[in-house]
Structure 1
Amino acid sequence: MPTFPSEQFPSDATILALNGQEDQATGLLYLPRGTNANSQPSYEIQYNRRQRRENAILAALRQGMVVDESGLNIGVYPIDYTMASTRKAFDGATGVAVADDSTSKVYIDSSNVLQVASAYPVGVSGFLPLATVIASAGVLTIEDDRVLAIFAVS
């Protein structure tokens with residue numbers, strides 16, 4: 001069973017000191033206290049600017065993500081990746097059916113083709129793992145398996 005740390009939030013004083021400051025690691029600004037609709041620029045503009053930058057940061061992590069499209073269908077976001085020292089691009093997929101009351105492994109094979117199978121191929125090379133999809137009584141649970149490739153060291 002995994003052990004998860006009990007991470008504590010910084011103190012209120014530490015957080016309040018961030019008002020209007022820039023986070024050096026991300027370049028994101030903390031909105032200043034008192035920002036409102038009458039501020040220049042307004043709260044909405046400042047918030048949307050921050051959210052636009054956050055979305056750009058998160059876009060890379062969305063690549064290859066398997067999502068529930070309802071009706072026992074999944075979709076896969078496009079992804080650029082490297083397999084066996086070759087750069088590849090998968091254009092994404094939509095409307096991929098999965099069988100009800102089953103567990104499926106979703107991956108991209110060495111030919112850059114999306115596969116939905118009962119198990120991953122043997123070994124740890126020659127395919128890009130994306131997700132485990134569990135279908136039960138018409139409801140999908142998707143476990144993100146991209147971490148199996150993200151933290152791979154060869």
Structure 2
Amino acid sequence: MIPGAKHERPSRGEYVLFRVGDIACGLKINAVQEINRNLDFTPVHSAPSYVLGILNLRGQIVTVISLRAKLGLPIEEMDDQTRNVVVKSEGEHIGLVVDMVDDILTIEPNEIARTPPHLSGRIGDFFAGVYQSKEELVAILDADALLESRV
């Protein structure tokens with residue numbers, strides 16, 4: 001555990017890098033079932049504001065959420081780079097709509113710093129740490145924390 005962190009240190013592995021607004025994010029690749037362009041979801045009335053709807057993905061019902069909304073960013077129109085990153089958590093399939101998928105990197109645990117203390121609270125709880133790539137800081141997301149939060 002990283003001192004002062006709420007999450008265990010992420011382990012060495014491959015991470016999918018993607019963008020949500022101006023934020024570069026990473027998610028452990030073994031949490032990702034697939035990445036697709038399927039954004040043909042059915043809206044769900046009375047759902048939380050970050051829930052865009054549901055879709056049928058080869059017989060599996062997938063709840064689709066806007067990662068922008070979940071992180072408190074303004075919602076923008078989807079375009080040809082928008083992707084649906086499907087993850088499985090506690091037997092449920094969740095689609096995370098992201099602005100674009102960027103890369104896949106292998107990251108060593110010692111390359112991931114703890115989440116800065118000023119990011120505590122709602123948004124900071126979604127991060128497992130921060131990685132310094134050659135170009136920018138990447139927020140490593142904690143998929144379980146992100147998906148269990150109903151905010």
Structure 3
Amino acid sequence: MPTLPTDQQARSRLDQARRLLATAQTGLHYATGSFDKERYQEIASIAHHQIAELVSMDTGKVAELFALESGYANPKLDVRCAVFDEVGRILLVREAADGLRSIPGGWADVGLSPPENAAKEAREESGYTVRIERLLAAGDMNNN
């Protein structure tokens with residue numbers, strides 16, 4: 001098992017490499033053109049090399065460890081943001097998946113905290129910049 005770096009600068013570099021790798025994985029999942037796929041594969045290779053340097057491991061072994069990861073890269077965590085105006089009305093947006101109304105939200109992105117993800121989703125889906133005040137709930141759909 002590789003040893004993770006302990007100093008803050010190395011941890012920051014590792015986080016950046018993980019985010020690059022997540023971007024490459026998502027790009028490879030959605031890319032349709034061969035040139036785009038080549039570019040995302042190159043980004044993945046760069047990230048593998050960076051991770052290998054940081055954990056003192058062979059680049060090929062790092063690539064093997066991440067080879068089974070595919071699809072949209074995220075922690076598979078859904079974040080939602082309840083936004084109220086001064087008179088208590090709640091903001092609803094139209095869901096892309098089914099066209100129904102919902103509070104803003106979606107899959108969390110790698111490298112962002114739950115509040116950062118919730119604010120990002122609200123901004124992307126409604127155009128509003130919001131301030132997250134608190135976490136209301138966390139649930140596990142597999143353990144209802």
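Every number in this text was worked out from the coordinates using simple rules, so none of it is lab data. Model, not experiment: these values are computed from the prediction.
Below are the figures for this structure:
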| item | result |
| --- | --- |
| When relative contact order in percent (Cα under 8 Å, 6 or more apart) is computed for each of 1, 2, 3, the largest belongs to | 2 |
| Volume of the Cα convex hull per residue in Å³ derived as 170 - corresponding label from 1, 2, 3 | 3 |
| Answer label among 1, 2, 3 for the case where helix-only ellipticity at 222 nm (-39500 (n - 2.57) for each DSSP H run of 4 or more, over all residues; to 500), calculated from the coordinates, equals -5500 | 1 |
